[in-house]
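Values quoted throughout were computed directly from the atomic coordinates according to the rules given, and no laboratory measurement underlies them. If you're wondering where the values come from, they're calculated on a predicted model, not measured in any experiment. Cβ atoms are built from the backbone, for glycine too; each structure is taken alone.
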Structure P
Amino acid sequence: MFALLAATRRWPVLRIGRTVLVHDREAYLAALTRIPLDRTAAGTTGGAVDRLAGAGGLFDQHGAEHRRARRDVAEQLGAAGVERLRPVWIKLIDERLTPLGTGGTVDLVPLAAEIAGTTAAALLDLEVDPVALAAAAQDVGATAARAHLPGIGRRRAERDAEQAAERLIALVGGGLAATLAVAAVNTTVAALPRAAAWACGDRALWAYAGEAALADELLRVTAPTPLLPRVAAGGGELGGCPVHAGDRMLLIARHAADAHRRDPDPADPAPARTAQLVFGVGPHACPGARLARQQLSDFMAALAPHEPAVVRARADRRSALPSWRSLIVRAA
């Protein structure tokens, strides 16, 4: 899929059968703000949530009910909510990075998973093992992603996804809590190690650790959720390409945010409007953007005094999002 997206990115918008590939920034914005979307269509993130987490697992209400649900979550993840949660992950980061000060190594992937699970448990006010919560949420994300792929193993993948969802629901309950756990854990585990790896390869970035511009730029180029699969519920036009009800749209967030053309530069960051695109826009914007930025900023600030280098890395070929399976670092 990513080979296809790379090969077609010279076209701002391209139709292939009933699928519309959207690379252009303005077309990406229009797809999320002007094209009516079927939030629970098969083959989309919302469709997977609706099937696995059940009713109430997504912002799939309409009108005032939809706005109220989004507003409630936004309040939980607003400035006051993030400040309430910060001590949870700061304490954990400080404790787990201690070996770097004595010449030891740290694997940033299980650390990111523990941060994600601990934060999700605190957000949802759950008394559960954060590592078990993170593992269950990752399993749901990975199996749901595989269930969307064509092939002879699809039916088995669907059964695996349903069983993984049952395990997560046993921990957190169904509905929106399960959705928030899956989203928070999978994006965090994808984002934190990849951002740190980039800084390990571009050591000048450590000088900006703790600054908002560094977090924004690293999230822009790593694009934890690089591709948004959506289905149109009504017609419209994107970059001169007609869109019809039922068309599948692949919205390439990393191309809209110029991640393929512009490296991170905290001294001359991309406009805030561009950086925001990896979190969506308008009524489809991610309510956890503030938390993600603050968490990454704190993570990088804690790593910066060590200016770590990667000593061993292994990609995760089964994860829902582009991720490392292991990323072991040592202080320079």
Structure Q
Amino acid sequence: MSTFAAVVLFLGVVAYAVLGGADYGAGFWDLTAGGARRGREPRHLIDETLAPVWEANHVWLIFCLVMLWTGFPEAFAAITTTLYVPLGLAALGIVVRGSGFAFRKVVVRTDQQRVTGAAFATSSVITPFFLGTVAGGIASGRVPTGGSGDPVTSWVNPTSLLGGVLAVGVCAFVAAVFLTAEAWRRPVPAAELERRKIADLGRWFRRRAQLSALVTGAIALAGIAILRADSPRLFDGLVSRGLPFVLVSEVCGLAALILLGRAAPRVLQGLAVTAAGTVVVGWGVAQYPYVLGTHLTIAEAAAPPPTLWALTIVAAVALAVVVPALGLLFSLQQRGQLESH
């Protein structure tokens, strides 16, 4: 039961990393799109793509939190009493990001639009970075079983900083692939000028997908040495049990880059999702059977069996409601029936 609950929890982590990560990555490209005139078209596509779905993806974060504090209360207490600084900053980023995205659609003054837009875009980079440092602190064993670990070195360390930077890079890559696919998916207008705009927009995001893939890949290669020196057990797990997932991620990422602008949009999106998701799965496989570092196993951290049974039933009901609803939402969005106005 404890292993089953951990698998369900981790599936929620993967879903949030991929779907929420694509949303955060879109904010990264919003931040780097340039001035008001040069960045107008990319930002418009980002708004049109994110508006129907961006808030819905937070359901996976809520799911993970409930699963963690109910199914593995000892681990939850240890994480929140040690990594409260990056967790708090990530939570602040989520709130600021949502406020900025919502308000920039309704304010009319240019200076207010710039402020709210900057709040949305900046927090879209900050939030995944701090969530990545949390993952790095957990994976590197810097969260003690009893909690109340060092509030600084638990997340300001080589593995955590690598996790934060990689999280931002992967989010940027997935979002760029998604937005490239969205640009090419749009109906081709009759006007020649509009056709050129769509083609230019597709090329704009395609170049950024290629750049983000190269940069993230280079950081990941450099991170091999960092993990080997700073987190040897995690490194050993990644190059043994987790290696197949890492290889699948690399193949899918390369395939997405090669097929950008050529394959069907859904094929590109599927490749990007697989590339990002298998990286997270590889981390989970490398970490197994521990929840925290190498000192707290899944079985040791689990709640009593009656609690796990109740949690499993509730989680099954929740997933039965949420998954079809999100599937319908994404389907309507992909068909262009939820355009922002």
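Summary table
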| item | result |
| --- | --- |
| For FRET efficiency 1/(1 + (r/R0)^6) of positions 148 and 308 (r between Cβ atoms, R0 = 35 Å, to 0.05) computed as 0.50, the structure of P, Q it came from | P |
| Comparison of P, Q by distance in nm of label points 7 Å out along Cα→Cβ at positions 12 and 172 - largest value held by | P |
| Read-out FRET efficiency 1/(1 + (r/R0)^6) of positions 116 and 140 (r between Cβ atoms, R0 = 25 Å, to 0.05), computed value 0.10, structure in P, Q | Q |
| Highest-scoring label, criterion being FRET efficiency 1/(1 + (r/R0)^6) of positions 236 and 300 (r between Cβ atoms, R0 = 35 Å, to 0.05), among P, Q | Q |
| Parent structure of the calculated result -25500, given that helix-only ellipticity at 222 nm (-39500 (n - 2.57) for each DSSP H run of 4 or more, over all residues; to 500) is the read-out and P, Q the choices | Q |
